[in-house]
Structure P
Amino acid sequence: MDNYISMTKVNNLFWLGRYAARVDATLRYLAEWYDTMLDGLAFDYQEFCYSLEIPCIYKSHYHFMRSYVFSKKNPDSIRSAAEIMLGDGMVLRETIGSDTLSYLQMTVYAIDKAAITTNPWLGFQKVCDLLMAFAGRCDIYIEDQGIRDLIKCGACVERISLYLCFGYPEESLLKDLQKLMAYTARTSLPSTLNPAALSLLQAQKYRLEQGEDLSVSHKEMQEAAEALFRF
């Protein structure tokens, strides 16, 4: 990584990865429930809010989907997360490139377009496709591996945190945990890592690789992932 990159930019890169993963992973999770909600089956949005530790301000399943996914005024919404993601990307235009940035802009436009369609699921898929394209362009067009790794570290931390909240199988957790440990092992910013959090995550990765259960709670795992980087 460029030795002269500022810590502010390091922070922006990490959070760009986190917010991009937040939009993608949360939409994919909700998409699994969308059709069942249309069929009249209940989605426990109150438990969803509780798991993410956000206020449950929603009056119905419909209100939840409209506000949590699409509202620009809801600070917890996916739309708000996408706006912050784009803001980080704008600050990093010279680092990630204008063409790569354009995929973040198209992601926000796609969310807004989905909000006014009769079938938001198709819009969800478009958003996820654009974020996959953004990740691909980062790999191809950002030459500095350290910069790519910072974005990926942020994405892994966010997915691990969300997978733990959503109760995903440990196989999914292990994949991102392995990636996160690989990226941190070659980071040029060792002073930004929390040794205690790193040790806990490494130990749990080893347990999962051996086919054993986690020896700590999901909450402890999530807290360690969230505390791993100190900017």
Structure Q
Amino acid sequence: MSDGDRLDLTALDDGALLPQKQEAPLGIIACGAIARELVQLGRINRWTHFKLYCLPADLHNRPARIPAAVAAKITAVKRRHDRVLVGYGDCGTGGALDAVLEEAGVERLPGAHCYEFLAGTERFDALMDEEPGSYFLTDFLVRHFDRLIVRGLGLDRFPQLLGDYFGNYQRVVHLAQSGEAGLREAAARHASALNLAFEYRYTGFAPLRQALEAHDLVWRAA
């Protein structure tokens, strides 16, 4: 079992998930929803020059809180590292996160949200052109569907809200990073619970790595 499997990534805050050196030049501030993927990329590629700091994934249910949370984390991380990268998309902040990052002189990963950099912009755009009413699940969201979506949106207490939240969607698309069969089956069940069609698209980890490399980060082997 990996560290990422043991940790509750929905509530993770300020956690270093790899055996990183304190003097690592780069600090990555990321949403807990992509922490597992960053951990696995670090291990696969033997990246040791960065330290990972995460904010709780359930901020996505309250995007207005993301800019202030990221701003506070940037202030702390800048004291420890020469460079900072933010592992968020706009994530429903309506440009407010970008305003915070511009003032701080910090870059973020490209795209409107994590679905875009996990799938790759070209593939994500094609999926949206194909069906604008697409609701996306990543491996993380499949694992934590009940906590973040059912209970997080109050559907366990107010099931009548299902149509208000999901009535304009036509399908669930599972953007799969790991390819685990059990996750695919769970995602299909979640789609059924939302009364939506289901489609599975394997992305792997390459799009996320490419998004990181697009920032000219020097990924060095240990």
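Computing mean count of other Cβ atoms within 10 Å over residues 127-134 across structures P, Q gives 19.5 for structure P. A value of 29, 19, 17 for semi-axes √(5λ) of the Cα gyration tensor in Å, calculated from one of P, Q, originates in structure Q.
Kindly point out which one of P, Q the value -10500 was derived from, the read-out being helix-only ellipticity at 222 nm (-39500 (n - 2.57) for each DSSP H run of 4 or more, over all residues; to 500). The correct label is Q.
Each of P, Q could give distance in nm of label points 7 Å out along Cα→Cβ at positions 175 and 199, but the derived value 3.1 comes from P. Taking relative contact order in percent (Cα under 8 Å, 6 or more apart) as the criterion, the highest value among P, Q goes to P.
Bear in mind that the values in this text are calculations on the coordinates, not laboratory data. Bear in mind the structure is a predicted one, so any value in this text is a computation, not a measurement. Cβ atoms are built from the backbone, for glycine too; each structure is taken alone.
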